[in-house]
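S.K.: The data blocks that follow each hold one structure.
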Structure I
Amino acid sequence: MGMERVLKTSRLCLRAPLGADAPWVFERWAGQPERLAFLDWAPHRDVTQTRQWLEWDQACWFKKTGFSWLLLPEGEAHPVGQVQLLPQRPDGRSLQHLRLGYVLARGWQGRGLMREAVQAVVAHALAQPGVWRVDALCAVDNPSSQRLLAAAGLQCEGCLACVLAQPNRQVAPVDAWLYAAWCQADGAR
């Protein structure tokens, strides 16, 4: 699989994370509980934890066990968000099915940047040989993400009960909508 570490859109540079990004990532979302409310990981305690997490992301790139891109809008020197694809390996070997996740810093919502990033990442993933599906789970009480995923071209396939962990909001897993984009058997998207 040839996932590119840098993707460009008309307004964004999406690039793989670096350890040097840690202060910005920590300040803008990784250390901010309100930015992580709908995600399945806890806020980082400090910049050191964020740096370790970004180094883990780099190792995942190397091993092809995960792919993360930081969002840098045109004219912005530091990241304002992140998009990630994690392989869902039904056969333990291939990268046929990828799970999408994303987070955006406060103050950057409402500009269409995450929609643009998600569209670019999903299109790039589905263009890879052997990748046939990208999907995302979205809490039923998160209408902003529901709109974003639909606007990015993913189709809502239905609701899954008690499937999404959100430790920053509650103890029990919540119901989630499943959105997906896929390739047909003939390779059409």
Structure II
Amino acid sequence: MNKGFYIMTEACPALNFFIYIQNIYGNQTKKSEHRFPYMIREYAFSQNFEDSYKEKWAETVQLVAENRFNGEKLFYNHKNFFFEGLFMDHTSFNEVYQSFKVWWQSLTGELAVTKTVDEEIRNIYRDLPESSPRKTLFVQVIYDDCFLGDLMSQPYFCIVTMEQCLHGKEKLLQFVRKSMR
């Protein structure tokens, strides 16, 4: 084991809420194959949704990279951040927010996302060289791909999808190593 080097794996509610919103939008506009959550009701998304989404996603990634607690604060204390520029009415937004919150706080939400990838993260930890610096690598897990934004990595911070973790240890290891430079 590599003494002094740690991997901290979390599933940030703000980042995963963005994925949830993106998937509803993608299902509604047929921008992708149907993804979770599949909602029959149509929501009032803003005219410039995709541009706003990219900006807000990048801003959120930066905030979470700076301090891992920022994502939780943003989700629970600054709901309007997600509303502005993405939704046209509060009714649509509140329905999506509540739906995500109920799912996220259940056993099939955050806990399932983090526990699903635990073993894979432990496996890549074992494969990282002994020469890894004495630092903590922060890995944020999102439940699905971010097709409207980038999975930007920064020094000792990266975002991975559940699918990346479950399909292809070598690719995951390569991706994680990039953030350790």
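Here, each number is a calculation from the coordinates, and none is a lab measurement. Keep in mind the model is a prediction, meaning the values are calculated, not measured. Cβ atoms are built from the backbone, for glycine too; each structure is taken alone.
S.K.: Taking 21 as the value of relative contact order in percent (Cα under 8 Å, 6 or more apart) derived from one of the structures shown (I, II), identify that structure.
M.R.: Structure of origin is I.
S.K.: Could you tell me which structure in I, II was used to calculate helix-only ellipticity at 222 nm (-39500 (n - 2.57) for each DSSP H run of 4 or more, over all residues; to 500) as -7000?
M.R.: Values: I: -7000; II: -16500.
Considering all the candidates, the number was obtained from I.
S.K.: Continuing with the same structure: Using the calculated result 2.8 for distance in nm of label points 7 Å out along Cα→Cβ at positions 35 and 163, pick out the matching structure from I, II.
M.R.: Considering all the candidates, the number was obtained from I.
S.K.: Consider the structures I, II: one of them gives 30, 16, 15 for semi-axes √(5λ) of the Cα gyration tensor in Å as calculated from the coordinates. Say which.
M.R.: Clearly, the read-out refers to II.
S.K.: Who wins on mean count of other Cβ atoms within 10 Å over residues 59-66 among I, II, i.e. which is largest?
M.R.: The structure with the largest value is II.
S.K.: Then there is this: Which one of I, II has FRET efficiency 1/(1 + (r/R0)^6) of positions 115 and 171 (r between Cβ atoms, R0 = 35 Å, to 0.05), as calculated from the coordinates, equal to 0.95? Mind showing how you got there, number by number?
M.R.: Working: I: 0.65; II: 0.95.
Of the structures listed, the value fits II.
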